[in-house]
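Asks: Structures incoming, each one as structure tokens.
Just so it is clear, none of the values below were taken in a lab; they were calculated from the coordinates. Keep in mind that what you see is a predicted model, and the values were worked out from it rather than measured. Cβ atoms are built from the backbone, for glycine too; each structure is taken alone.
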Structure I
Amino acid sequence: MNIRSGVVCIVTILFLVNCSSNKTAGSSQGGQNQGGTSAPATLAKPQVTLTSKSITTRNQVTFTITATSDVTGYYISESAISLNGNEVGWQSSAPSSYTLSSYGSYTLYFYVKNAEGTISDAATLTIQYVKPGTEITDGWPYIANGPNNDKDTVEDLLYQNGYLYVVGSGNNILTGNSKLSFWLTKIAADGTKQWDVQNYIASSQNHYALSLATDGSNIFLSGYYFASFLAGNNWFLRSYSAAGSEITTWSKTWDNSNTSDTDAYVQVASNGNIYWGGTTYDNGSSAYRWWLRVYDSSGNLIGQSGSYINCGSTLQLKLYDLVLSESENALYWIGTRGNSQSAIDSSNNWCIQKTDLSGTPSGGNFPIIVDGGDADVPYKLVLDSSGFFVIGSGLNLVSAGSGWDWWIKRYDLAGNEITANWDKKVDSGNGDDIAYDGLIQSGYLYVVGTGNAVASGSTTLDWWIKKFSLADGTEPASQWNVTIDDGDADNATSIVTDGNGYFYVGGYNNHTTTGNDRVVRKFIDEN
């Protein structure tokens, strides 16, 4: 019996020794399959979740890694490789970022290992590291046109709660109105249209939608339309819910005693008050002036201008933008002042006016009159906490015969011009260039407009988008200065940001076969 017990022990020991002699990194310890050979050990590959964008302008990619509790090492590679566990670069704790060396497309491979030396298969992430100002083409651009390939325009953009709202006018888009109707479109961040509202007020008359604003929930749309030969042009105001339903409380029009009322813009205060301003005709002075109407959040008229708003003279005015400054309890008005409302009238100057919330001029340095020596038109006022920029154009600013040139000027809140690094005049060298819109984001001013033949191979107007540092007015090297040619005369008219690194630019492209198509493009710049 003792001999048999000893034999059994010896056999058992030999079996254990045999198993030990077959142990290798990445193999099972003592397990056998039915054929009698060792089954390789496995280690689950990690789960990697990207926390930065898959298309990014930042060279540092961020992520989270989840792995099994026995993992003791982590390794990241830019290619699929064979590892033995002893390479330089293994980390004992889960990394949360990786730095890319240059612009391009990357696939990152994530490996883990355990104390026994078993190495997992790779989990992967695909990243595109791109220059700021790169266009996003997945689901974009958004392009639409009317049923008869006629004139369509984009006039303003608004971003709210993850969605983009786009407004403009389109010719012959509705049965019953053979002229311009207004439209409002809601688009998701992936470029999918959510809904499209098309409407008109007066049959067979032109409608010009100019401005969007929001109370944080509902969208307000403002513009003007031709009512009749007797009434002339009237302002109109509409409001829509996020679902696209019209809120009839805000179905408003305004006619100043059968005069011509145009260029109506809307702003919404945090208390819900609506500031509605535009151009109207003053029979008393036989001149176009500006006027303000104020409503409470329920749609009740609670105030309007006590007198016509002018720019220090009896000349004709035309409004191009209205901006609310709640911190100052003020409104900024910009437009032209000249012998007529025509943009090409050589007597036209910029007029920058500032009023209180009842439309009373603030005085001091205002109104500011800017004369470039020929026809000058301001299109957009961009406000920040320290001052404001005015974006527009002037005729032959850069040189005699240069045509329309971009013009960007900067002021403090008191109306003092800041000329150091600013008072920018931009000329393509090829003809007319017009700057239409802009915004401030993360220390930069973004400006959109048109440039004549600025895109490679182009012979007509192209989209032109530029970025300037607020600190010194310079354009960052190798960023933006985006030019887009879609084959014919193209205009970029509006820009908005979601505040999270994406910028949307709206405008239109003119084609001989489809007329003006309304277009929205998406760009990335995370600063």
Structure II
Amino acid sequence: MTNKMPILEIQDLTVSFTGDEDDMALQDISFSIEKGRSLALLGASGSGKSVTSLAVMGLLPENARSSGSIRLEGRELNGNTDWQEVRGKEIAMIFQEPMSALNPLMTCGEQLVEGIRAHQPGISHKTAKAQAVSWMEKVLLPDPLQLFHKYPHELSGGQKQRIMIAMALSNKPKLLIADEPTTALDVLVQLEILQLLKSLQQEYELALLFITHDLSVAEWIADEVCILEKGRVAGNHLSDYKKVFVLDEHVLPGAREDALLKVQNLDVTFGMQKNWLGTPRHIFKAVDNVSFSISKGNTLGIVGGSGSGKSTVSKCIMGIVPAAAGNIFFKGMDLTALSPKGWRSIRKEMQMIFQDPHASLSPRMNVGDMLAEVMQVHHIGKGGGQRQEYIRRLLDKVGLPVQSLKKYPHEFSGGQKQRLCIARALVVEPEFIICDESIAALDTKMQYQILNLLKAIQQEDHLTYLFITHDLKIAEIFCDEIVVMQEGRIVEAGNAAQVLQYPQHDYTRQLRKALL
């Protein structure tokens, strides 16, 4: 550190919440970031990372009590601050879940224009639109003029996050807070976004507070680190993080048996650019002649970049999207020929853990009722007491306290919500589970804990997994075999370690080189 005045200086920040049993969220946190420098805030879920960022942005809830100092270029923010002049202009933030932060009723482009005009008085809509399109190009969005007129639900998860990055940077803030901005991105796009943030930081001498649970990302992006554990500073070196969050060793793959799932020559198409009669003018082939099988008790990984067709394959297997051609056999039964009644009888045997827990958990039900409803629908357990006891054991397995039973999804962190989704999939004791980026939102230690849990359950109950991920390191550790997809097609397949350590296809090599 030099003697320059830091852009952001936090001293002895303490935050507590009234009404909670464990109300001390942060205790005596101190760090600073200079102009043009980056600091990674590292820690597990619930360590206080996001609470720190909300405190800096003045977005703590009403039941929060804070003390200590938060200074922006020497100006105290922790008190009576005109946040309208600060937020979005001097300090900007990229949130972890873009669907929660983007307005579903406005096009992505108009949301960018709104932010630009709010902080640049007198600017015309035409000029603001030009700036918005320019920023969309800078964050590597394809065809910005077309995407300008699209709504958030029409974009992929990675595209939505890049819109959030463009919105945050559009007014050239002094301090950028990035709260897990690359968690949902594949490795190629992740590296591009990190390189983009790095180049913009250097160009504008931007101070960057980068919140992450990924050690390799922190090592790549940050000049300095601050490690949080249970609301306290646990260290200021990457070696401290390795000591605090020791990773478990993964267990050996399960035994091979006959194929439980077999996909043959699968095609999935979507109609694009419909005319006034609703007839598609263009057919987009999202999945093109895909074939693979999974032996009972094994794990097959599907890896690839955003838009490669990974999630579309999984949704087709689950009957969420129809197959245009090909067959999907589960225990010898052709799923593509099933009637709605046939699907109802097989749902208990096949479960899916979705990528976005925010979108897949009901905000109107608490955890206990949510899991009990699944058990009731599938006739599991003889009564409420037996079901509640089963749910308590299940919550303990996925690392959630029994107090979670009465809580609602919005009261959990992103990682905790994903653990609820895992519990919901396991509650019916299925034979086959699709994990669609199911650990992407978890911190590194919890990722390995959940992987170990899933593998232990797999060995005990002889479960079969289809594991969809953009993280090649996780795929190599967790999967027995993998297929690599690019633009809807399989370009390489085989033993996980063999394919990833000795890739034969150029695209697989690109994915491998993009690893941080």
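Asks: Can you rank I, II by distance in nm of label points 7 Å out along Cα→Cβ at positions 167 and 455 and just name the one with the largest value?
Replies: Numbers: I: 2.8; II: 3.9.
That would be structure II.
Asks: Given a computed value of -1500 for helix-only ellipticity at 222 nm (-39500 (n - 2.57) for each DSSP H run of 4 or more, over all residues; to 500), which structure among I, II does it belong to? Please report the intermediate quantities before stating the final value.
Replies: Numbers: I: -1500; II: -10500.
This figure was derived from I.
Asks: Can you spot which of I, II the value 23.7, 71 was calculated from, given it is Rg and Dmax of the Cα atoms in Å? Write down the numbers at each step before the final one.
Replies: Numbers: I: 32.0, 130; II: 23.7, 71.
Of the options listed, only II reproduces it.
Asks: Still on this structure: Using distance in nm of label points 7 Å out along Cα→Cβ at positions 95 and 127 as the calculated read-out, with 0.9 as its value, let me know the right label among I, II.
Replies: Source structure for this number: I.
Asks: If we compute distance in nm of label points 7 Å out along Cα→Cβ at positions 175 and 319 for structures I, II, which one ends up with the highest value?
Replies: Of structures I, II, the maximum of distance in nm of label points 7 Å out along Cα→Cβ at positions 175 and 319 occurs in II.
Asks: So relative contact order in percent (Cα under 8 Å, 6 or more apart), computed for just one structure, reads 16; which one of I, II is that? Can you show the working numbers first?
Replies: Values: I: 10; II: 16.
Of the options listed, only II reproduces it.
Asks: Still on this structure: So mean count of other Cβ atoms within 10 Å over residues 87-94, computed for just one structure, reads 21.6; which one of I, II is that? Before the final figure, lay out the partial values.
Replies: Details: I: 11.1; II: 21.6.
Matching structure: II.
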